[in-house]
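What follows is calculated from the coordinates using simple rules that are stated; it is not laboratory data. Computed from a predicted model, the values in this text were never measured in an experiment. Cβ atoms are built from the backbone, for glycine too; each structure is taken alone.
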Structure P
Amino acid sequence: MLEDTGERVIPEFMSPENMLLLEHMARYQFALPHLYGRVLDLSCGAGYGTHMIAKHRKKEVDEVVGVDIDEEIIRYAKGKYYHPKSSFQVHNAIDQELPEKLGTFDSIVSFETIEHIEEEQELLRNYYRLLKPGGTLIVSTPFGEGRGIPSGSKFHVHQLTVEEFKNLFEDYEETSFYYQKGVLIEPRRENIHYPLGVAISKKAQSEKAT
């Protein structure tokens, strides 16, 4: 039996009206048009998003690799979701050898990851190294009081401010920022509080040194 951490999203154990589930599904749905080639779902959790990508982008993707540090949840994903273009592996997102172990990808999604990781620079470095030149990175995180300040969630190291989040992607050629409230993901509008941000970054064809 999978342990309930209070953050884990497992669709088969949740009501289809559960807002946490709907918000997570909305992020994958939002990302789908941007995913192509060889795709990495980093911190894939129960694997439903990896499966969604393989199923709904089967003509555009060559392979989808779901990665998570939790061996138990990867066992669940392997047993629950099958698609000929998808696979699941156990790895640490900040492993310095991850690019050598996995290779590089045309597109990467990494939802709700950075707030869990104290070694932020190692994660950012892996995002960059795992992404092919010209590739697309899609990252989301909840907003909070800022780096180094404990948040209301015992599962989060901290929650970045909007400006801190926007500053994470300076190594990329271009980045578009979107904001989520419920299932709606849109460009930022004035006078609206958005609990979460999504960044879509394009890596330059000519890489910077990292």
Structure Q
Amino acid sequence: MKLRTLAAGAAVAAVVTVSSPAFAAGPPYTVSVGGSSAAGTHAISATSTGTVTFNARNTSGTIINMNCSSVTGSGTVTSGTGVNPVATIATTTWTGCTIPGGAATVTHNGTWNITGTGTNATTGNETIAGYVGGANASVRTTSNPNICRFTVTGQANGSFNEATQQLNISQTGYSSNLTLSNVVGCLGQLQNGNPANMVANLNVASPDGAINLS
């Protein structure tokens, strides 16, 4: 089966909203890449399609839009039995981003993970719920970081579509799964603790073949 729809971040990072409490991980999966479930790791890349929507709700309840035109990422997927998390996101590159104060630079921090929350898959093209966990990114105005800077951390709901090999990130509802911290400046429009939403669709590919879960 193909990678099920998973949320994170990025990668996140890109998916479908998951309502599992506290982001509880699902059962371990058998993960195959290119038709083989032999234990191993495989390089993956992810490229967004369409605008990456990112916004935050500030303390006055105002929605501050801070979108990006695109994001790419790289990492690894783990094949084998008893696997979960199923993948990691080591790097992300963001372009065309804006925040209060102008164009922004986004820096990926640490390693993010993609964890399934759905039940064990059955053979076929499916969408598997999950989340991107451990998301951490530093954001600042490119011209002068003192105009606006902050950190985004947390987890983002999502899913992985086996048929399309697409990771769909859909963190909505301002649930505080993703929050802002270390806020400086930002024209007074953002504050520490502001909850954030993120929606992105990313095409995932491995040189070793399609990713499937069962």
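Give the label, chosen from P, Q, of the structure having the highest value of distance in nm of label points 7 Å out along Cα→Cβ at positions 132 and 196.
Biggest value here belongs to P.
Using Kirkwood radius over Cα pairs in Å for the comparison, can you identify which of P, Q gives the largest number?
P
Which of P, Q yields 3.3 for distance in nm of label points 7 Å out along Cα→Cβ at positions 68 and 148, as computed?
Derived from P, not from the others.
To test your reading of the models, identify which of P, Q gives -7000 for helix-only ellipticity at 222 nm (-39500 (n - 2.57) for each DSSP H run of 4 or more, over all residues; to 500) when calculated.
Of the structures listed, the value fits P.
For the read-out distance in nm of label points 7 Å out along Cα→Cβ at positions 92 and 180, a value of 1.6 was computed from one structure; give its label from P, Q.
Considering all the candidates, the number was obtained from Q.
Taking FRET efficiency 1/(1 + (r/R0)^6) of positions 60 and 116 (r between Cβ atoms, R0 = 25 Å, to 0.05) from the coordinates of each of P, Q, which one would give 0.10?
Q
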